[in-house]
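Undergrad: I've put the structures underneath this note.
No value in this document is a laboratory result; all are computed from the given coordinates. Note that this is a predicted model, so its numbers are computed, not measured. Cβ atoms are built from the backbone, for glycine too; each structure is taken alone.
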Structure 1
Amino acid sequence: MNDPEVTRFFRAAVQRGLAAEVLAMNSQYRDATYLGGYVVECALKALVLTRVPVQERDQFVLDQFHGRRAHDCTLLVDLLRRQGQTIPSVILRTIMQVAAIWSVDLRYTPGRGRADEAEFLLVSGRQVLKWVEERIR
């Protein structure tokens with residue numbers, strides 16, 4: 001992976017995953033869930049960028065990766081499909097389940113959260129990250 005922009009989003013996904021793991025180990029489940037969702041989002045964005053011509057990426061990132069819709073994993077899936085990316089059913093199902101749990105609005109939700117949701121997001125994030133890594137390397 002020699003592309004700086006793809007690398008940036010992929011590394012962000014990895015870093016958010018590590019932080020989510022630490023938070024979950026310390027029973028901070030809400031925050032682990034919140035960051036766990038970003039693993040999936042950033043990984044999908046890295047994959048999307050591999051299909052955008054380099055000279056168009058800056059504008060693409062400005063147009064597509066900002067605002068509320070930029071955090072919607074279902075919209076990222078739609079974007080990948082329009083780019084011709086095949087998504088295995090197990091990965092698609094995982095992303096849809098993540099989208100049902102995760103929202104950027106979690107940042108405003110106090111409390112410890114649920115261990116089962118945090119664990120699901122951590123496992124899902126690792127699964128999606130591995131799938132994306134296999135496609136961008």
Structure 2
Amino acid sequence: MPITRIAIPERRFNAWQSKISEALQQSLESCFSVPANDCFQLFDRYGETDRVFDKHYLSGGESGRSEDLLVFQITAGRPRNIEQKQALYAALVERLHKSIGINPQDVMIVVTYTEPEDWSFGGGKVFHVADIPK
């Protein structure tokens with residue numbers, strides 16, 4: 001039951017949004033044990049002067065990051081192990097590189113976890129694990 005905020009350059013939104021959405025969902029399903037109908041994504045569009053980031057800090061490449069930087073903030077309820085996280089990171093970057101041609105150094109992913117009672121899926125009710133459809 002993750003929810004993901006995706007920070008995307010405004011100039012890339014129309015061309016990239018659907019491909020990013022598809023790559024993210026496929027990666028979550030294949031690597032993070034997310035059911036097919038569990039899709040919650042929020043795209044935050046930013047103009048050129050709305051983001052401040054270091055182009056070289058831990059970028060892993062000599063050329064660093066570009067203005068195409070995408071930031072994925074994934075909030076999930078159930079913790080995953082390091083192998084699942086690494087698989088997600090690699091799969092998402094690979095799918096994005098193939099579908100939109102983004103440089104892998106321009107993809108940043110942050111995963112955080114919450115407890116089930118930190119979620120309400122509607123109706124003002126606390127989420128219970130037993131509510132997950134089988």
Structure 3
Amino acid sequence: MWDAYWQTVLISKLDFVILGLGGILIAVQFVGLVGHYISNQLLFVQYLDQYRNFCLLVTELLPVLGLLGTVFSLMDTFNSFQAAGDGETPDLSKMVRTFAPALSTTISGLMMIAPNLLLNALLGLACEIGEKGQGEP
């Protein structure tokens with residue numbers, strides 16, 4: 001199952017964008033968490049709540065990009081049906097090749113949103129703990 005997914009990812013540029021963006025967000029949010037616990041003197045840690053909100057906004061784009069890839073791949077699949085003339089049968093191997101990225105982009109978007117939402121929730125907890133520790137209500 002995973003082999004088929006990774007083979008499709010290797011030929012899909014949108015999968016690389018989704019996985020790359022999700023990986024960068026994981027790293028950025030992890031740096032925010034570590035920075036919060038190491039020192040409050042770092043600039044992005046001082047504005048951790050705004051930092052977290054920006055990361056959450058970008059995180060929400062991951063499944064949307066996956067759905068966008070799904071729609072584009074489905075459109076490409078249906079165009080292969082139109083390319084066949086009257087009385088001709090469409091090339092099923094081409095249809096399967098154009099349909100595979102529709103599923104892989106959805107999987108990529110969903111795989112990347114779960115760890116990013118978890119890290120974002122941890123950043124939110126760090127913001128609340130930081131505000132209580134500073135004596136703010």
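Undergrad: Determine which structure produced the value 0.5 for distance in nm of label points 7 Å out along Cα→Cβ at positions 36 and 52, calculated from the coordinates; the candidates are 1, 2, 3.
TA: Values: 1: 2.8; 2: 4.6; 3: 0.5.
Structure of origin is 3.
Undergrad: For which of 1, 2, 3 does FRET efficiency 1/(1 + (r/R0)^6) of positions 28 and 60 (r between Cβ atoms, R0 = 25 Å, to 0.05), calculated from the coordinates, equal 0.15? Show your work: numbers first, answer last.
TA: Numbers: 1: 0.15; 2: 0.65; 3: 0.95.
It must be structure 1, since only it matches.
Undergrad: From which structure (1, 2, 3) was semi-axes √(5λ) of the Cα gyration tensor in Å calculated, if the value obtained is 44, 12, 9?
TA: Numbers: 1: 25, 15, 14; 2: 28, 16, 14; 3: 44, 12, 9.
Structure of origin is 3.
Undergrad: If helix-only ellipticity at 222 nm (-39500 (n - 2.57) for each DSSP H run of 4 or more, over all residues; to 500) comes out at -23000 when worked out from the coordinates, which of 1, 2, 3 was used? The partial results should precede the final answer.
TA: On the way: 1: -23000; 2: -9500; 3: -29500.
Answer for the origin of the read-out: 1.
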